[in-house]
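Read through the structures below before going on.
Read the figures in this text as sums done on the coordinates, not as results from a lab. On a predicted model such as this, the values are computed, not experimentally measured, just so you know. Cβ atoms are built from the backbone, for glycine too; each structure is taken alone.
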Structure 1
Amino acid sequence: MKGRFRALPSTDVGRRFLVAGPALLVAGVVLALWIRSGIDAANARDLSINTWFHDRSDSPGVVRSISSFVSWIGAGEHVVPIELFAVAALLVARRWRWAVFVFVSAMGGHVLSNLTKRLVERPRPPWFILYPGQTSSMFPSFPSGHTTAGMAGIVAIAITLWFVLPRPWSTISAWIVGMIGVAQGPSRLFLAKHWITDVLGGLLFGAGWLLLVWGAFLVWLAPHPASVPSDDALAPDEPPG
């Protein structure tokens, strides 16, 4: 019979993530350098794919409505308070190790995304609307901040829910939150807010940073070793007596 709580992956799994995470980050850096070396050419290569996505949701409908909702959650003014609320809730519940995991993953993703945006300075797709007084330099395009935050922040929350809540609530909540995180990238394409390679870059940076932080958590900060029965996964984050 399955326990109410899931056991954490082993430290060996964490060490694999410590290799996979940096590898994805390096791939993101390579992609950023490639785009920065020829922004106009990159835009031309992406245009046909972006046009296909744009045409799929150019008029009101289910796809556009879902994309708008998902994208609303992923906007900085909404997702940051959500992430900080999750951190605060974990601290109140005496899950400080999990709070550190979510905070470092989420905030690190935002820093990584914003720093790269300023370094690459890629203009948005032609459908991106600028209002009076706004310039394209105010909204650099690479990587997609929504996509990066979806992986590094929202999916980090989903992972936490997967392990700290009892079944079946952990399954239901983690899948819902995780799907919202993963859907950030497609939503930005359907809404024509980012180039396809912006989303790819966001996935590489977001997933790479998430795996790096998750691996470090499993190796050095996890509240319990994998050998502890799964029902102990929710025990307070206190050192053993």
Structure 2
Amino acid sequence: MDLIFDSCRAALILLASGDEELMTIVLCSLRVSGAATIIAAIIGLPLGLLVAFTAFPGKRLTLTLLNTLLAMPTVVIGLLVYAFISRRGILGFLDMLYTQEAMIVGQVVLIVPVIATMVIAAISRLDRRYQATALTLGADRLQMAWMVVVEARYAVIAAIIAAFGRVIAEIGISMMLGGNAKGFTRTMTTAMALEYDKGEFVLAVALGMVLLGLAFALNLLFQLFQGRVVSDAL
């Protein structure tokens, strides 16, 4: 108990002091995960709309594949991306390995299925009369899709929040593709693992507190927008 109490007290002091190393790690995590979430939203939202609105051969297989990707371990994604961007890989000439860009690529692969599947689920719950009304009023398919996105905006925002929460707490991709380089690719989760291995818990506990705070804030936002979705449905 003394170890836990002393570590928590020292971690709070470290947080209050605005420790430079701590802030660098937190900002790296937010920068990488934020960029990955934006890119994944740009890819996942149109993908979800395309699957939801279009009837095509293999649609059921596509849905099954997206749902399967939701459960893929982060280390598997890290290994696959590593195989492509390592010096012996197809994209080795880009020299991306052990950079923040590599981490972003891996995290995008991780959360595109999250956003796409949640968007598909949100659209499937909407009244089909929205689409029919838009088409009847002369809207083209792109305008109709935009109207549906606006109608399902709270669910779409909830999907993006859930995706960010997924990547900010992952460790496998960040460790394998970023290399945990101090001041450059060290994220909150990889730093916590390193400090634990070293037997130094103060920084790890401080970062854990930041992660818990982020998780709490994200869950509050998620519940807020999910509540909006339910109230709109009613």
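The figures follow:
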| read-out | value |
| --- | --- |
| Identity of the structure behind 56, 32, 25 (criterion: Cα extents along the principal axes in Å, for residues 53-188 alone, calculated), options 1, 2 | 2 |
| Structures 1, 2, by mean count of other Cβ atoms within 10 Å over residues 85-92: label with the highest value | 1 |
| Among 1, 2, which structure scores highest (criterion: mean projected area of the Cα convex hull in nm², for residues 13-68 alone) | 1 |
| Mean count of other Cβ atoms within 10 Å over residues 117-124 derived as 17.1 - corresponding label from 1, 2 | 1 |
| For distance in nm of label points 7 Å out along Cα→Cβ at positions 5 and 149 computed as 5.5, the structure of 1, 2 it came from | 2 |
| log10 I(q)/I(0) by the Debye sum over Cα atoms at q = 0.10, 0.17 Å⁻¹ from the coordinates reads -0.56, -1.19; which among 1, 2 | 2 |
| Ranking 1, 2 by relative contact order in percent (Cα under 8 Å, 6 or more apart), the structure that comes out highest | 1 |
| Structures 1, 2, by distance in nm of label points 7 Å out along Cα→Cβ at positions 101 and 221: label with the highest value | 2 |
| Which of 1, 2 leads on distance in nm of label points 7 Å out along Cα→Cβ at positions 29 and 77, largest value | 1 |
| Which of 1, 2 yields -25500 [helix-only ellipticity at 222 nm (-39500 (n - 2.57) for each DSSP H run of 4 or more, over all residues; to 500), calculated] | 2 |
